[in-house]
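Rule-based calculations on the coordinates, nothing more; no lab input. This structure is a prediction, so every number in the text was calculated from the model and none was measured. Cβ atoms are built from the backbone, for glycine too; each structure is taken alone.
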Structure 1
Amino acid sequence: MDKDTLILAIESSCDETAAAVVKNGREVLSNVISSQIALHTLYGGVVPEIASRKHIEKINQVIEEALKEAGVTLKDLDAIGVTYGPGLVGALLVGVAEAKAISYATKLPLVGVHHIEGHVSANYIEHKELEPPFMCLIVSGGHTHLVIVKEYGKYEIVGRTHDDAAGEAYDKVARAIGLGYPGGPKIDKLAKEGNPKAIAFPRAHIDGAPFDFSFSGVKSAVLNYINSCEMKQEEINRADVAASFQQAVVDVLVSKTIAAAKEYGLDQVAIAGGVASNSALRQAMTDACEKNNLKLFYPSPIYCTDNAAMIGAAAYYEYKNGARAGLDLNAVPNLKIGQR
């Protein structure tokens, strides 16, 4: 019987300081997250300098808590996994420096993990039966990609956004209708009170790139609608705006994902990233997959937003594939998926 592989994972790419201990890539022994949302809400979004300073304050405490909760010590571990990109460079550097220090002190192997590949790997934690190949929609504040997961750690991008990511559009629309930060959960909640067919916002389709996305048009349409109502002194039904905007985004995400899965002959679909916790997206994708005889997988909300357990899952498969980082590992804020 193969020996269990224990990985300490560290995530600090944006505004969550997180550490986890993951066994064999699929069993989470601990998953500790220190969120900065309340702090950044004061500023209407993430302030990189503040995020970096908070990571420095919290990272040792979070790692100690993760080890304690898992009932292990550094001596029990097989490797250290850490997010090294993409993300905010100052925030990433805190996690990378910490991981390198632990690796140097313990002589444990170091594995650099791509943050978005971590989001994909979150699906392995609760779905033991999920194995490549499958189509994955990665949808977050910074990314909207359609990716074929060919093998563990091997990806082919078949669609990407040409401008705003879906989550970014959510945040900007939320700010415009006075909901504040973070926008995604607040629009999702308010949309439940509105009519998704009240306002006809556009759905973008890109000539020659059927699986690519564009969300700047729908965002601009919402802003124009609000400005027009204000100029005419017409009352704005915020719930209808939220519901109609969300419906426009979800329609595009779901239709392109299903079309891509069919085009590439894949019968498994997964969603990943912060927006994967959106209730409207989950329901619409569930309905579409059932209609098209596709198996759908998505993580629990705690594994959709930034966390270290997903980094530990991704690190396990990188580690098993022989990937090792040196002590010259650096933060790569614009790291592309599949890039090494």
Structure 2
Amino acid sequence: MEKILVRLKSESYPIFLTREGLEDIGSVLRRMDRLERVTVITDSEVGKKYLEIVEKGFRVAGYQVDSLVIPAGEESKSLEQVTKIYDRLLELGVNRKGGLAALGGGVVGDVTGFVAATYLRGIDYIQIPTTVIAQVDSAIGGKTGVNLPQGKNLVGSFWHPRMVFCDVEVLKTLEQKEFVAGLAEVIKYGIIMDEKLFLYLESNLDRVLRKEEEALLYIVRRSTCDKAMVVEEDEREQTGKRTILNFGHTIGHALEASSRYREYRHGEAVAIGMVFAARLSEKLGYCKGPTVERIVSLIQRAGLPTQVPPLNEEDLFPIILVDKKVTAGRINFVIVEEIGKVRLEKIEPRLIGENFRK
């Protein structure tokens, strides 16, 4: 088992990377935590596969264990669902000596983290991510939140977990489309800050797509280290460094919201957003054509979509303009310069519209 430390000014926490299964989760937590009880929050799909294993792991370690199962899907990232969880925690009598465990993908992690941040003004929680996106991105960094009808993640809080427990074995059980969608975030790290990771993906993509264990360990390890590094430099998005993690997300989030979160998986929408951002970067003179072609080629080879759908500005602009990355009517847009290097530019919304019309 490997340990990667996220070093924060307030309190650091570990990311454990293993291939040995989820059975050890209770003993690992027991060695480092003060909790008396754990309430596992999972969704209706993940719960069928792993809830019993995780519950047993906590009980063997001496914890009182309760569980809550929410519906699978983006629709559960809502204030209505959060209220239902609050009600259940109160029924169970969960106090500050109890913590939450998020067992699942990004939706479960975001909702559980938000509940932990706000219930009783804040209780401990841990992340047990079971998807690629959750292991390499959303479970790390303390961003929690839910969606509003107007857009994604508009209500939330920074609330860091006590630990993150990543078992790459669970990635082998993902449906291939779900697995591929998660690779969008891995590719993102290569583009924005990690040329070595990008080169690895170019040379070893077949091994990754076959879910070979060593390849999975490599991409998860590399990506979690990249994410941890950015979070350490800019914990609450105050210096601008953390904003580079939004590469591809301005358009990606807009595509998700415009389709009511039913047409695209998150990674698929981000893939389209990354292609859009790369081509806009070339158009504005920040990067060269061969760089864009490498980005598009890798995304295509991974099996992710690259074509921007035929949407008009009226569909997208209301969503984009309420995004957290907009200031004074201009979009804080992540621009590509070369593989492994990006920059933040404030651009006019009309440039988005012009590029969509091309």
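Key figures
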item: Origin of the value 19.7, 60, where Rg and Dmax of the Cα atoms in Å was derived from one of 1, 2; result: 2
item: Ranking 1, 2 by mean count of other Cβ atoms within 10 Å over residues 106-113, the structure that comes out highest; result: 2
item: Structure with the greatest value (metric mean count of other Cβ atoms within 10 Å over residues 10-17, set 1, 2); result: 1
item: Computed 0.70 for FRET efficiency 1/(1 + (r/R0)^6) of positions 18 and 146 (r between Cβ atoms, R0 = 30 Å, to 0.05) - originating structure among 1, 2; result: 1
item: Which entry (1, 2) yields the derived value 14 for relative contact order in percent (Cα under 8 Å, 6 or more apart); result: 2
item: Identity of the structure behind 16.0 (criterion: mean count of other Cβ atoms within 10 Å over residues 82-89, calculated), options 1, 2; result: 2
